[in-house]
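Peer 1: In structure tokens below, several structures.
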Structure P
């Protein structure tokens, strides 16, 4: 098999990760069509031992691709998807544009691969925070049933893009050198936690106190688990970590008789989950260890304040498993070798 593969947003953080993942997993790329905005004119990307020139958004070339990964923002995906679907390409969309569209499957391969059928030519990749969370929730839902979920996230700055990452590094250098940071702009990332990610929804007074990221986590996890009734409360926080998100999770299970051993066993057996749960020996999930991994780490598992409730901590690479790897896994489901 030899596929013509296009990437929209090839020079962005997710685009670069897609190239690494495809090469590491030997995805059958015969020809690469990397595209990006005019700002990337003249650049090349390195893939399979050669340099590939980055093109401006070449719709005609993309329509002739077998696979197109969309990673250039929701507005670009909304404008481009209908046109590309008129060609032969299958689309794997890393943006929020179609995640709640009932005609477009929202799939995490370890959780609901059956939702992506050969008939589908357009699939959505979930929000990175939702992907990491649902890897841990799915085995608990299957075995015990979920009654309620409360999650607080600790999200790496790289989740906000390359410019945000460079801003954090610059702020850290200046702070450590004793230089004052500029005031009046956005709150600094350095030595700080910012409990707001995404725009506020002004639809009504209640929703206006929930951020876009928090809304995505709830809506998308419910859709992936096929539990539209599941209460999920999320608080999303940006922290001065370079790469890999972490999440503190409280679950209330329908099975009030579930034991700590039962919960640990369900998580240990789950695909994409690595149990790191020996605090006495320093074995626990941490973003530095989770960076570059293909799944999530879960640990600090302990009973909460009532029967059937448990809390745990997880960490996972939001650029890899939370975006690029999941997109490539979706393509692998439709182009098996």
Structure Q
């Protein structure tokens, strides 16, 4: 989703988007073909999550470290979702400007993130392998990965599509899935934001789950669905306060960890992590669960959009987050890492 910060920032965002999408054409766009573009990334280390504070624990989450990423490339940014192909290392992601991205997170001797290497981007292609000029058709927001297949949720042109993963050159989609939620219930810019596979050994047996950002039913709850698996069917997620859903991933015990965010002129941007009880992810149910952590602009956050859960080599359960800068000079591309303590 292109996250509106309101007021005086909207004009600047519009001008920036026009420059990126329309005036300054990349070589791939100019040629009309799709190619993989190596991207230079500079990363500034973030060693404190609470600005001006020394604490490491925030409820059950322990901050490990983070990166503020910048690049001279005009294509870099708008990072909407990502998943690790190798735990805490190689990753794949989608940008809501219609790009795939790949790269590797590096870590230092203390297991803190230290940089990003081998980053590259590729525009999404149509069935003929040509670039897609109409970016509303490739507003990619959610991503799941399993068995060499990337499943992507798109909003505005609402759909869930599957692609074979090839870091050397992604091909067009080979399949579209029925996302079960009535299409007329999905709001234009508040559609499917989360796509995630459940744990194959858990209660949902690897089922594929989608959650919308802010497409509400008559009770004000957020539309979602299990679109593959034994619990297949539409359900909703209880909307808690004025937070919208940005991404999610299943935990090993079968619960669903959701990344949520909000914005107001008075309070600025906020992010929240909420643990949804796995047994409430069920056809016809209203899924809900406790808030694990909430952070505002007093912390190292921005427009937090992407989340993944993985297990570190020492057995620690990890949560990684990325932000979407909307190609704005007022926002940042962040990568943050936490340990999720289960005690």
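Peer 1: The value 38 for percent of Cα pairs over 30 Å apart was derived from one model only; which of P, Q is it?
Peer 2: Details: P: 38; Q: 30.
Going through each structure in turn, the value belongs to P.
Peer 1: As an exercise: helix-only ellipticity at 222 nm (-39500 (n - 2.57) for each DSSP H run of 4 or more, over all residues; to 500), calculated from one structure in P, Q, equals -9000. Which structure is it? Write down the numbers at each step before the final one.
Peer 2: Working: P: -9000; Q: -1500.
Derived from the structure labelled P.
Peer 1: Please state which of the structures P, Q yields 24, 52, 23, 1 when P(r) over Cα pairs in 10 Å bins from 0, in percent, for residues 193-256 alone is computed from it. Could you put the intermediate results ahead of the total?
Peer 2: Working: P: 18, 45, 30, 7; Q: 24, 52, 23, 1.
The value was obtained from structure Q.
Rule-based calculations on the coordinates, nothing more; no lab input. All values reported here derive from a predicted model rather than from experimental measurement.
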